[in-house]
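Just so you know, all these numbers are worked out from the coordinates, no wet-lab data involved. This structure is a prediction, so every number in the text was calculated from the model and none was measured. Cβ atoms are built from the backbone, for glycine too; each structure is taken alone.
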Structure 1
Amino acid sequence: MISSDAKYWLKLTLTKSHFFKETAGGLILIIASMLLKQKKYWLFCKFLGKYEKLNEERILKQDLSNKYKELFQLRNKLICPEADNLIYKDFLRSKQAAAIKNLYKNFDVNDHVRIRYRNEDDPLREGNFLVLKTPQEKADGQIEKGVLYLQYNNSIPELAALFDLAKLYQDYAVIIEPSSWGYCDLGLELLLHGNNTIYVMAQDSIDYQLCLRLDKRLVPIRAGAGDWINFNAVPATQSDKIFDVCMVASWRKLKNHKLLFKQLAQLGKGLRIALIGYPWEKRTAASIRAEQNKFYPDSLVSIFESVPHEYVFKVLSQSKVALMLSEREGANRGIYEALASNVPVVMLDNNRGVNKLMVTQGCITTTSAENLGVTVRKVLSNNEANHVRDKLLEISGTDNTWRKISETLWATEGIKLSDTPLIRSTPNLKYVSQDTKENMDATYHQLKSYLTSAYPQQ
């Protein structure tokens, strides 16, 4: 069996090839056309999304083939506001929708409305579906919509399968927070019904533009999962620096620990490195130690595997510089946690997914893989005081993210959120207090009436 890392590297290598993009792209469009003729609209949508993800740069430059233009227009007709969403209706008949419903039939109805799996690692976590506002009656007797916040890619089809969306949208605005880069193939089309607006958290400028292009009912907000970091939980005081370099990442190969060791070996004997992570498939801390011994045996490496979240901040604050070396990464929380600890970050310049505003803001230094060692040396030798935390505070954090959402909801639909945030990252999104959580329980009870008829109305 091919590991997920091997599949990733193969995909990453192939998608850099112009020949592969042309060949694979043409084949994908042929398959999409066949699916469309067979009226398999959900599969058609997924394949067209894969083509778009493969050709993001061409699409944004309007360098489009005639066949793609034709299929793009036909997809638009399937999700036309004036008619039924045929992609959604086809999805509801799919094996994927049936599997989701069968899975949740084994769960309590309170898990359904929270889109929450059983046996959560964190018992205090509310689930993937958070209530930010309860519907309220206004002075004129009209109802001001409530607000719901949906996290993770897999929750998009789950929401579509579990809830009566047309009914839900009458009383609630929905915000989507995807969990990866590349929004073309997430299935956002499933959520488009009538003239209802769907809000999409999009920290990367490319995903922001792609949302605008896909449909006018998608309203992107320039923030993502990492922006929910609670600065109040991260001490601003400086700690003694016992590590030169730190990286927070799983032990997956795509996180590039090998590159770290090969490049930092240029800095000589005794570099103090802290690596915080957790096992992935067959790769463990022993795998990382083996790479160190092979490529940088003279380094002093401390490995922290599966440590509590509070300890991550402690190690980061004791480091001089943090690294993020994946070429494809979404709203990596490790970056935000490092910057909140006032630790500068070095990132590969070909990364896709991270909010590049943090680069222009002066929080992150970018470098090519070949110059990683040189760049880290320069950052380490800079004796000037760091102010990356203050710079990040200007554009990120719980308060800024809540404000961005509030301003967008008000400008678009006249929906007003509370003045202060109700959720924060710890690292999972939770309510700021037990009182807030208990206050939302009544709204979750009401949400049971929006579940599809296949579910018990307890």
Structure 2
Amino acid sequence: MWLRCNFSEVSFGDILGVVMEKIHLVMLLLLLLGSSPGRASCRNCHSVKLDQNHAFSCDRCHAGDPRASQKEKAHRELITRPAHPRNWDRACGKCHTREITVLKKTPHYTLAPAINAVLSAFGLPRVKSLLALPEPGPLRTRADLLYDLLRRRCLKCHLFYPGEGYPEARRGTGCAACHLLYAQGKLADHRFQEPSPRNCLHCHYGNRVGWDYYGFFAHDLSQAFRTPLVKGHFPARPWGIEFHEMTPDLHVQKGLSCTDCHGRAELMEGRSGKTCLSCHRRVKGRRPFHTERVLAQVRCESCHAVWMARDEGLYLTLYENPDWEEWQDLWVQEDAEIEALFREFFSGKTPQPFTTDKVSGKSRRGVWLFTLQHRRFEKIVLGSDARGRISPVRPLLDLHLTWVDTEDEVRLEDWHPQEARELPFTPHTTGPGDTFRALRILKTLGNFSKWELGEAPPRRN
């Protein structure tokens, strides 16, 4: 042993050199042990970056065994989506109990306002949440048909579902839907962050509010109208349908993202969000278009919307045994699952007509195929909102349902709401006010004095 030496024959420098050599060997041994399979870490295989608030051991959220040296053992009882509502009490809820408790009561979680608008239009009872929406077995009634439509064709954008199989429609579930970045159909960054516009557009795409904010307007469904071609091919469809690039909202051009207006209070707590006047206070009182009287009776976008997406006459037919050849010109259905069935047909196979319940995850026989009468953007149609204010409206409830069974027998044809189908909404296409439209609105309101119209000052006695 090196300690058994005659110190009188060895210099201090020699002793120090030997000691340092042994220290280096010990440090190297410890380093090798720390990175060996026996002392494994998830990040030996999964190269991810973590934000400061979540820089702890992976098994705290994902479970599994980070010390196991074999994949099968390491992934035993693994939770792949800890932020999913089924799992978030165990993962996110450990630190964010209050946020989750409050979120469960908001429209962003329940989708109740959107669901109940459809149920009420068809004369069916309202529900508190998408989780309370009945799941039909074998279809027997009209109610079963509508519930089936909502669960299999409509409700694709909720916190329980990871989105369509398109590059920009795929997203996380639960908290991760808004707070983790997905791109090109997969997780792009494991660092939790404030929601980005990309997060929002994983759900708010198609001819819905959100896509229009960035100037996107969906092409028609028919193959003949899905143009222009790029080098002989259709352009990319990251959201499942080609789109025209229209004028983006003025606020986008000024650098504002979705969450600059729609913040935590509105989205996560269900409280009132910002209004136009939250920022544009100085316009109040300006004649003739921004007097208190006008602002109380007219929504801002009635004059300031530049364009609006209007899908009119939405015809949805449930085919239990579809005629794929008859529908092949409309194979782009803004639905990845249905598109995959058409691709099977084009390859010479006979598709099995089963699609997935987007709430329960179960598969049932039948395919909802969709077409529409008109898809337009140029006309701003005005009506009134629940408070009686002049507002843009569009035919959100212009729905027509048909059911054709396995024997090609029409069991129900053109079931549609009897009440008004045009509903108020907020087109996110803000721009300079349309003076002629504004003047028509003032004329509709009527009984304005010359002073209110800005034509002459009031006379003083």
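Points worth noting:
- Structure from which 15.9 was derived, mean count of other Cβ atoms within 10 Å over residues 241-248, options 1, 2: 2
- Structure responsible for -12500, with helix-only ellipticity at 222 nm (-39500 (n - 2.57) for each DSSP H run of 4 or more, over all residues; to 500) calculated and labels 1, 2 on offer: 1
- Source structure (of 1, 2) for mean count of other Cβ atoms within 10 Å over residues 273-280, computed value 12.5: 2
- Test item: Cα extents along the principal axes in Å calculated as 66, 56, 40, pick one of 1, 2: 1
- Answer label among 1, 2 for the case where Cα extents along the principal axes in Å, for residues 209-440 alone, calculated from the coordinates, equals 66, 46, 37: 2
- A value of 4.7 for distance in nm of label points 7 Å out along Cα→Cβ at positions 337 and 433, calculated from one of 1, 2, originates in structure 2.
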